[in-house]
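What follows draws every value from the coordinates through simple rules; no lab data is involved. Because the structure is a prediction, the values reported are computed rather than measured. Cβ atoms are built from the backbone, for glycine too; each structure is taken alone.
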Structure 1
Amino acid sequence: MTGLEQEKPLKGLTVLDFSQFLSGPSAGLRLADLGARVIKVEKKGTGDICRTLYISNTELEGESTLFHAINRNKESIELDLKNEEDAEIVKALIKKADIMIENFRPGVMERLGLDYQSVKAYHEKIIYGEITGYGNEGPWRDKPGQDLLVQSLSGLTWLNGNDGDPPLPFGLSIIDMIAGEQLTQGILAAMVRRAVSGKGAYVQVSLLEAIVDLQFELLTTYLQDDHQLPVRSKVNNAHPYIAAPYGIYETQDGYLALAMGSVTQLGELLQCEALKKYENPVTWSTHRDKIKQILVEHLKTKRTKEWLHALERADYWCAEVLNWHQLLEHEGFHALNMIQKVERQDHFQLLTTRCPIRIDGEIYQSSKPAPFLGENTAQIIAELT
């Protein structure tokens with residue numbers, strides 16, 4: 001049985017999603033996957049800007065694949081928030097909602113009369129979720145909260161690549177997604193409190209705080225280490241604080257990832273005499289680059305499968321390095337059932353990922369696609385009367 005066939009845990013909750021782009025909509029997506037009814041409140045005429053935010057030359061039904069991926073399983077109402085009549089419709093919708101999400105720059109919702117204090121005045125129990133770029137105070141308050149810009153300010157880009165390389169960003173909008181997940185956590189925590197006390201809540205997340213929290217392991221080390229900046233390895237860096245052999249290495253026919261482990265045991269398993277002399281674990285850090293350089297040369301002499309056979313039978317932490325073609329063809333990936341098909345009445349189809357959360361062993365899927373702009377406007381307004 002899948003989540004399509006059973007009652008999901010958030011069934012009966014209504015979410016008004018005023019957000020755009022990725023961070024807020026990703027929180028709405030997760031709530032929808034868990035059973036909530038999520039209504040996108042979109043600008044009349046244009047809608048969520050993400051509808052035309054292309055990350056490749058691939059589009060679906062005239063809209064970006066990104067929009068379809070992150071806004072599936074939702075409804076859409078098209079309104080002009082500056083119009084008095086539409087503003088009354090929004091107010092009526094909010095009164096009936098359980099949760100509200102927005103990710104505009106500070107001050108925008110206040111000007112529209114839709115900030116938390118204004119909404120709380122007529123709906124005390126609302127769970128109001130907000131994502132900003134840098135919070136509502138401080139000199140960065142009004143800077144654009146865009147993923148690459150926040151990555152650049154956060155120190156994150158100095159963890160990637162090798163020592164001597166320029167700062168390197170992640171190859172995906174990691175901060176948007178992390179902020180969306182954190183907002184979801186805060187909303188669900190507030191829902192639990194409301195079930196106990198009846199109190200609503202103002203849940204706030206910023207992109208910068210989200211990525212600082214994601215770096216808590218490394219930042220904590222930095223704070224205890226007399227503020228010494230981490231030093232990336234010059235050779236196959238993967239984590240600036242972890243000793244050799246941690247990294248990804250080229251083999252005769254591909255790549256091999258090595259995690260934490262004994263360098264001397266690795267020397268025995270790989271039949272590499274040069275590694276065996278590093279018997280003192282302290283040297284795995286102090287001579288990190290020398291050890292890694294030995295591995296760079298040695299691992300090129302055989303195929304990935306040969307090295308995996310030698311290491312895996314000894315339960316040494318390692319993995320082959322796959323691209324998406326290889327991942328999606330692997331039986332290990334097939335066992336997870338992570339890909340689902342969504343389909344619209346006009347026979348439009350999209351293959352995308354499913355909700356990664358299982359509850360009581362159940363997989364939560366939904367075949368409902370992203371909505372047309374304003375697709376549900378008439379129906380939603382009719383429900384208010």
Structure 2
Amino acid sequence: MPADFHVAIIGAGIGGLSLAQSLKRLGVPFTVFEKDPALDSRTQGYRIRIDEAGRGALADCLPPALYRLFRRSCAQTGPAGRFFDTQLRETVGRAAEHWRPATQTEDSEHDGGDLRVHRQTLREILLCGIEAHVQFGKGFARFRQQGDKLAIDFDDGASRLCDVLVAADGVHSQVRRQLAPNAAPAETGAVCLYGKTLLTPANRQRLEPRLCAGPAVVFADECVVVIDAMTFAAPLPGLATQAGLAGRFSAVDDYLYWALYCPQSMFAQATPNGEAAAGAEWAARLASVARDWHPDLQAAFRLAEPASLALMRVRSGNANANWPAGPVTVLGDAMHAMSPAGGLGANTALRDAAALAAQLGIAAAGQQPLAVSLASYQSGLRARAAEAIRLSQDAEDQLLERRTFSPH
């Protein structure tokens with residue numbers, strides 16, 4: 001391995017930052033390039049369910065102190081999921097087989113249940129300690145071969161040489177468009193509208209207590225709503241101070257997470273994500289969809305700040321597309337975008353990150369050629385992606401048939 005070996009990661013999402021953390025632990029030089037001007041530049045959703053495999057990958061990627069902080073930052077566990085119709089009458093349903101609610105405390109290192117973490121909190125933890133290696137405001141333009149290196153050109157005219165380029169830039173990956181233009185994820189015809197309603201004392205008084213008592217799913221005509229109260233045992237800044245990491249993390253107030261999963265036709269004329277007044281437009285459309293629902297469900301939506309809403313089109317990747325071998329590789333949604341119904345997208349990206357870091361560490365140590373390490377990773381990636389996409393599609397089909405759900 002050359003002395004100037006370097007890994008370039010495009011995208012500072014959960015997968016890209018996890019890979020960076022793991023490379024730091026392994027002593028492999030890297031830089032993360034992110035087109036957004038800051039970590040919190042745009043709304044990307046809220047609660048993330050971390051399953052056993054995802055938690056194990058995080059433990060492999062993070063230094064122990066940060067992993068412990070992650071565990072302590074997770075929302076408190078609650079009772080098992082419940083199922084309702086739009087009038088909040090209990091109905092029949094069952095949790096997806098791969099969903100395992102946590103039953104022990106957030107300090108337990110060995111329980112097998114799933115955890116729930118605030119997305120921004122997780123990204124802040126993943127950024128901690130590698131800030132000097134992450135460059136924001138760096139939009140990827142193209143890559144090209146330059147001698148025995150890869151050259152990356154950015155939107156601002158700058159260039160950077162690397163040995164391995166990792167596309168961790170999500171469902172709209174610019175790297176993927178150049179690497180495998182026929183591998184773009186397909187539209188599924190569904191959208192997911194995410195929002196959060198702060199659980200202030202006043203708001204709690206206006207909401208049905210059952211909405212704040214653990215994960216729930218509401219079945220409606222043509223759509224479903226996943227709801228979960230995210231309550232935290234201790235403020236994150238205080239936990240960070242105890243860990244000697246004061247001043248690095250944002251406070252997160254308790255909130256009611258909700259996600260409406262429905263056909264795209266319900267929001268056919270909706271303003272694209274990120275445009276002015278989009279949140280107010282989506283809130284108005286949601287109010288129309290829920291106009292005959294239980295008043296407390298309507299209140300949960302109405303009490304959410306329009307700026308907190310995020311509308312995402314659901315896409316599904318193709319793990320069997322023609323992915324060229326070589327020093328440009330992918331992880332996360334750049335390859336395997338999938339329905340959120342299975343709650344597997346972030347967990348699969350975490351597994352990708354841990355697997356790629358392990359292979360790059362082997363190559364950096366001179367234990368096998370880089371090409372062999374990348375080929376081994378890409379083989380595992382294909383299998384992992386195909387399985388996660390299949391499970392997510394199954395969960396979506398079951399969800400819309402009112403038979404099961406996974407609180408993604």
Structure 3
Amino acid sequence: MNKPLNDILAVDFSQFLSGPSASLRLADLGARVIKIERPETGDISRHMYISDVQMNGASSVFHAINRNKESYAADLKNPEDLSKILALVHKADIVMHNFRPGVMERLGLDYETLKKINNNIIYGEISGYGTQGPWENKPGQDLLLQALSGMCFLSGNADMAPVPMGISLVDIATGGHLVQGLLACLVRRAVTGQGGLVQVSMLESACDLQFESLTCYYNDGHQLPQRTIKNNANPYLGAPYGIYKTADGYLSIAMTAVDKLGILIHCQKLTKYTDPAGWFTFREQIKAILSAHLLTQNTSHWLQLLEPADIWCAPVQSWRELLAEQSLHNTKMTQMVTMQDGYQFETTCCPIRLNGELLTSQKGTPALGQDNLRINSALLTDNAPEKAKNILNEVNKDVVNNVIKDV
């Protein structure tokens with residue numbers, strides 16, 4: 001398949017999750033992604049475990065977000081290695097990183113410097129809290145961003161402590177926002193030849209995820225969201241919106257008319273709530289009635305009543321139940337990929353289809369530095385490292401040696 005980003009070269013300095021999730025999507029779309037890693041240790045996520053699952057000597061999270069890439073090990077404190085990196089930059093379409101503000105500037109790998117080497121480079125950077133301000137040097141970690149951004153007061157019931165999401169939601173959203181900006185710049189460059197700088201912060205991405213709620217807050221006298229005591233799923237929505245326990249499991253019910261719901265499930269107490277405004281005002285009472293009633297039958301019983309009436313509802317499933325669904329067999333969610341040493345593992349596919357085809361690749365995760373020799377011979381020819389060093393020296397004669405110890 002001829003993918004949209006074929007012939008696009010991305011040099012990726014990012015680590016762990018937000019940046020690598022962005023470069024993973026670029027790779028899925030056809031870009032050649034060269035991952036720059038520290039010698040010996042590599043990306044910190046190679047050894048940062050989210051579970052006790054080890055896959056071929058590295059963590060499962062590393063494999064999940066770094067398939068379909070190449071690994072180039074380079075010591076950015078070493079002028080010779082740095083000159084090779086600059087030669088890659090000279091050939092690259094995209095450079096991206098998620099270091100804290102100031103790190104790439106001290107290395108001489110910031111946008112203003114690199115665009116003098118490659119004038120139409122598209123440069124993407126992720127920060128935790130932006131490049132200026134009192135929070136700029138705070139660690140940009142997903143849980144911390146969820147905590148600071150207010151979103152932990154949206155989930156869980158009113159009598160519960162703040163509840164974070166069980167996935168790295170902010171990391172993934174930030175990576176998605178970076179991809180959007182990079183693709184927009186690629187389109188513009190195709191028209192005008194102009195590169196650009198794309199900057200996203202995890203804090204702004206966390207706020208953007210809450211655009212509905214924050215818009216309500218700004219236009220509702222700055223009233224804080226109030227979670228319901230029972231079955232909260234969205235503090236801004238009235239009853240019956242929520243997840244309810246049944247006799248044998250759980251049932252989710254989205255927006256629907258409460259009185260109509262009462263008729264369908266034979267709950268007389270709910271039929272008196274005919275005013276839509278009251279579905280929010282009296283949501284605690286409605287949810288308490290509904291909770292007690294749904295406990296009397298199995299989930300399948302309620303689905304048989306509600307689904308034919310086009311009520312928005314669904315059983316609450318585990319991954320095991322989800323993956324056993326026959327309807328899911330027509331939706332290819334996973335793929336088998338193979339590492340250079342033959343190790344195979346199953347992982348997710350890109351969710352995007354083009355002309356009806358999934359964007360798949362059998363290429364697995366790279367071992368640390370496995371592509372150095374090939375990249376050196378194929379990309380860094382004609383004394384390219386020396387040329388890059390000379391170009392950079394013309395910009396700033398001291399920058400090659402102006403490296404830092406904390407990278």
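Hey, semi-axes √(5λ) of the Cα gyration tensor in Å, for residues 292-355 alone derived from one of 1, 2, 3 reads 38, 13, 9; which structure? Computed on structure 1.
Compare distance in nm of label points 7 Å out along Cα→Cβ at positions 52 and 284 across structures 1, 2, 3 and report the one with the greatest value. By distance in nm of label points 7 Å out along Cα→Cβ at positions 52 and 284, the leading structure of 1, 2, 3 is 1.
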